Structure 1
Amino acid sequence: MIAFERHLAAGSTIDTIGRLVDKANALVRKVARPPLVQFLLRVALATPFWRSGILKWDGFLRINDIAISLFADEFMLHLPGGPYSFPAPAAMAFLSASAEIMLPILLILGLATRFTALGLLVMTAIIQLTVPDGWPVHIAWVAMAFAIMAGGAGWFSADHWLSKLHRRLFGARRD
């Protein structure tokens with residue numbers, strides 16, 4: 001009889017632990033709402049690119065000399081056969097700096113979000129080729145970009161509101 005009572009007591013302990021785990025999971029689900037997570041992922045991925053892009057400009061459509069010299073002397077594509085410098089460093093600096101400003105803005109707004117995340121994923125791949133030792137940071141950017149591409153922008157985005165407007169204006173029509 002004592003063994004049976006121990007079994008019942010153990011069962012109630014397991015049941016209590018199970019209820020506590022369920023409550024903890026419910027609390028975490030309330031805090032980590034998907035729209036909030038999607039927005040924070042967009043902000044987290046946009047931030048390093050924005051900060052990098054801001055440093056490359058000296059004024060409106062004017063790239064600073066440091067950015068150009070980075071593309072001419074420092075940023076080398078590490079491809080089979082050896083490192084290669086970028087063609088036309090001034091053009092590459094301008095394109096990179098433009099993308100580092102525009103893509104984060106689009107990402108924060110949630111406009112063309114999946115394509116914007118894809119653009120930042122491509123930029124991350126190029127950055128990885130030029131700075132191979134940066135992979136611990138780059139892998140986090142890759143993970144965020146894939147999460148955004150897979151999950152979309154969420155309801156707190158221009159994509160969501162434009163889609164909603166499109167459905168309202170054109171969704172009911174059958175041509």
Structure 2
Amino acid sequence: MIEKFKTLFFVKSSLISLYLALTIPIPFISIEQLKILSIIFFILGLLMILDITNDTVCTCDEKIFYKTSFVSKIFGKKDWEISWKEIKFIKSLKTSQGSKVYYFVTNVNENYLLPQRIEKFEKFVSIVKNRTELNINELTYLSPLWTYKLLTYLSILMIIGEIITFIS
């Protein structure tokens with residue numbers, strides 16, 4: 001049975017709402033000669049953000065696989081898959097912000113970034129633990145969920161402020 005894990009809703013919403021908050025004013029403040037072009041680029045950018053936030057992680061009895069989006073592939077991000085038997089261990093590295101990222105390390109010493117921004121993360125960790133039999137009790141989201149929620153809410157407030165400003 002294949003289990004799918006999509007990008008966490010608040011990760012998607014934070015990126016999309018921040019994009020909108022930063023770019024909605026551009027078509028309104030651009031000069032007349034660039035209005036059409038700015039609207040086209042606004043729409044293209046929005047489509048790119050929507051596409052980039054649609055990565056998926058899937059697990060089954062034999063393997064784990066990561067499917068990235070079309071736009072992400074253009075910028076060099078690749079799909080990958082690993083058999084559960086190939087995973088030798090999971091290593092952690094500290095980020096400059098104090099969080100930890102984790103990598104699956106295979107028998108041939110290839111590293112694959114362990115997805116930490118997915119829905120049903122606890123279930124995902126449980127599946128990884130059961131399939132690999134590794135001790136992974138410390139696995140957590142990359143950033144606390146409140147940070148994504150806060151960014152979403154602040155971006156929405158910015159959008160509301162922009163709308164009020166343009167209406168009045």
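Just so it is clear, none of the values below were taken in a lab; they were calculated from the coordinates. All values derive from a computational prediction rather than experimental measurement. Cβ atoms are built from the backbone, for glycine too; each structure is taken alone.
Numbers at a glance
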quantity: Comparison of 1, 2 by mean count of other Cβ atoms within 10 Å over residues 13-20 - largest value held by; calculated: 2
quantity: helix-only ellipticity at 222 nm (-39500 (n - 2.57) for each DSSP H run of 4 or more, over all residues; to 500) derived as -14500 - corresponding label from 1, 2; calculated: 2
quantity: Structures 1, 2, by distance in nm of label points 7 Å out along Cα→Cβ at positions 133 and 157: label with the highest value; calculated: 2
quantity: Read-out Rg and Dmax of the Cα atoms in Å, computed value 24.4, 86, structure in 1, 2; calculated: 1
